[in-house]
1. Hey, P(r) over Cα pairs in 5 Å bins from 0, in percent, for residues 134-229 alone derived from one of 1, 2, 3 reads 2, 11, 18, 21, 18, 12, 8, 5, 3, 1, 0; which structure?
2. Taking 24.8 as the value of mean count of other Cβ atoms within 10 Å over residues 22-29 derived from one of the structures shown (1, 2, 3), identify that structure.
3. A value of 2.6 was computed for distance in nm of label points 7 Å out along Cα→Cβ at positions 70 and 86; which of 1, 2, 3 is the source structure?
Structure 1
Amino acid sequence: MLKRKLDTSEIKLEGMIDTHVHTKPDIKPRLKDDISVAKDAKKEKMKALVIKSHGESTVGRAQLATDLVGIDVFGGIVLNENVGGINPNAVEVTAKLGGKIVWLPTVSIDKININKNSLEDVIIIVAENDMVLATGHLKPSQIFQVLDIAQEYNLKKILINHPLTKVVGANLDEQKEMGKYGFLEHCFVACMPKPKHDGLDVTKIVESIKYVGYKRCILATDFGQIHNPPPVLGLKIFIKELMCHGISWKHVKYMTSVNPKKLLYM
């Protein structure tokens, strides 16, 4: 975890995208609402944000923030127990409302039966509607099951959420294999201190980026918790930390701009 205060004044976020932000209202305490976070991002000339809730669809909220603030804000749905788990009907509605991301279970991962038939139905809808499938808190064996099915249905837009965290726990070789089929999303929240977070050393993220390759990685914050910095500041600190540990500005830009654009815009 970080032990020093970094000067981030030279870090510019123009054109960047944070693919993992939590806002209020939510089932957990959050620091800022959708509009405030969108305004912060627009002030920094960021291109877009993705807002996520473990408890409800963020599609309508994202559209409202986009219209009011004038920056692209994307939403989606997490297939937790409260929406019926791996529920194709919920995904269908999300698609019709313009949702962009479908996250597989997170906080309900231990309560949900993830079977091939339901996964296939969800993946078909995601692929047909040019959406992004994110792996949530699935374990590596489950992620590889999803990747196998995704290949059957030609789904290319896949986001492997925070592979280094204890809830996922993918090793480097597993991450490299996953990176052949989706983007690895490295979130700064993992580096926040225990017991609330993983207390992950940022050098572990650097090691993964170098092993897998920056062209298969995305940087995000997963911020919004009341005890952490606001997402925009968090992204600056994350970038500064990575650069202090040998990741170039060119590669940072690629992981925060080029790669997320491939999921959200292309």
Structure 2
Amino acid sequence: MSRVAIVTGAARGVGAAVVRQLAEDGWSVVALDLCADLPGVPYPLGTREELRQLAEEHPGAVRDVVADVRDSEALAEAVRVAEVEFGGLDAAVGAAAVMAGGSPLWETSDTELDLLFDIGVRGVSNLARAAVPAMLRRPEPRAGRFVALASAAAHRGLYHLAGYNAAKHAVVGLIRGLATDLRGTGINATAVSPGSTRTAMLTATAAYYDLDDVEEFAGHQVVERLLEPEEVAAAVRWLCDERASAVTGTVVHADGGFTA
């Protein structure tokens, strides 16, 4: 029987790369995304067509679900889809997040802070509250995995992005606490902190800094280039594997040396 995962923020970027890599490994995946733009987010978000195409790449293995991570009942329903259609749940990956900022903290609006925390932090919490009970329903010995996408911003202050810094620090805190709550259950909780990765979110960040080319971010990383979503997804893929049993309550820095 194949292992089963749910991935949020799945329509594109790192989330989509995670879905593809898990499906290539034989997983069944519920791929979830809002598939709509949001007021206060100054760039287009993933689309319904992108999510549909992702599912069509892996017929029978990937089930696309349109849902908002801020809606706990919608996440609970997505987990039910995993259990009913695929027979259970073994891993949950919280990749949904948005970028908002461009001003010092004292000029940051409540709208921006609400978006950053409601999607990037509460969305991870909502996913855990929906997914962990399903993973606990798996018989022992378990090899459950909960992985959240944090950021290099969880470990280093970024200019005019204090709200984003705070949200990503909170994700790491949630993971450390969750891992402790899961002590002895066979379910591990970890975070992956990417560096500057070639995504729509990075393009939006470049606009905050009036940069003409996202390649200017490459100089902040030891590898001296931008990362590709597939490179970050590879870290998530490994953490979801049953063989990653020794890793929990910590952060994997898939950041190209950003925080070195």
Structure 3
Amino acid sequence: MTDLPRTPSFSLTGKTALVTGASSGIGQGCAVALAEAGAHVVCMARGADRLQETVAALQAQGWSTEAQVVDQGNLGAMRSLFDGRVFDVVVNSAGTARHSPAIETKPEDFDAVTDINLRAAYFLSAYAAKALIMAGKRGSIIHISSQMGHVGGVDRALYCATKHGLEGMVKAMAIEWGKQGIRINTVCPTFIRTPLTQATFDDPERAAWIMDKIKLDRVGEVEDIMGAVRYLASDASALVTGTSMLIDGGWTAD
């Protein structure tokens, strides 16, 4: 009789996951995807009210979750999450943007965006990996990056700089931590419809630019990201590290 291969498990039962930016939008979707797969999910964000609402909604579904109110820009507070605790999965969905022509970018805007999109992402990865290495465990670190980590965009020089930097960071960290069984990857969405992006969609010129670029002729929804995150968090992606999953509707196919 022929021995058939078996599909690797997408289950996260028995795993503990940390999701940053979990109070709304893509981060909230990531928390749902992981909790639904069986993980205990620690939901982190800086705003307590919306975070507690998200956690309550997750718990109402019978899923295991808890809230941690932490400003990701505060490295000390973020570092304390790893005191005596190891996360099998870390999903970094926190991010920010201050779009403008490059010649109008102010130093304070540059600092604010790089502080969250790159500096905090760097040290979150380092803290998570160190905890896993000290515990002798394998794990998966996932950053919500952007298609703008692979291309340029109108009035997005600063944002693109941080996302291109994030992509390079992930490649280097994958090389460094591979032998310890720690995988690190990015998910790179196109424009996803969330409260934070609604202003862009409300601008007819920007909306036309977006629809011209997306080959599948629709904008992204949070649900479009959730399967990719679950895949990268699970054993189904056991040989995947140092790369990016482009969920861009064909934007970067040009």
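1. Considering all the candidates, the number was obtained from 3.
2. Here the read-out was taken from 3.
3. This value belongs to structure 2.
FYI, it's all coordinate maths here, none of it is from the lab. Note that the coordinates shown come from a computational prediction; the quantities given were computed from them, not determined experimentally. Cβ atoms are built from the backbone, for glycine too; each structure is taken alone.
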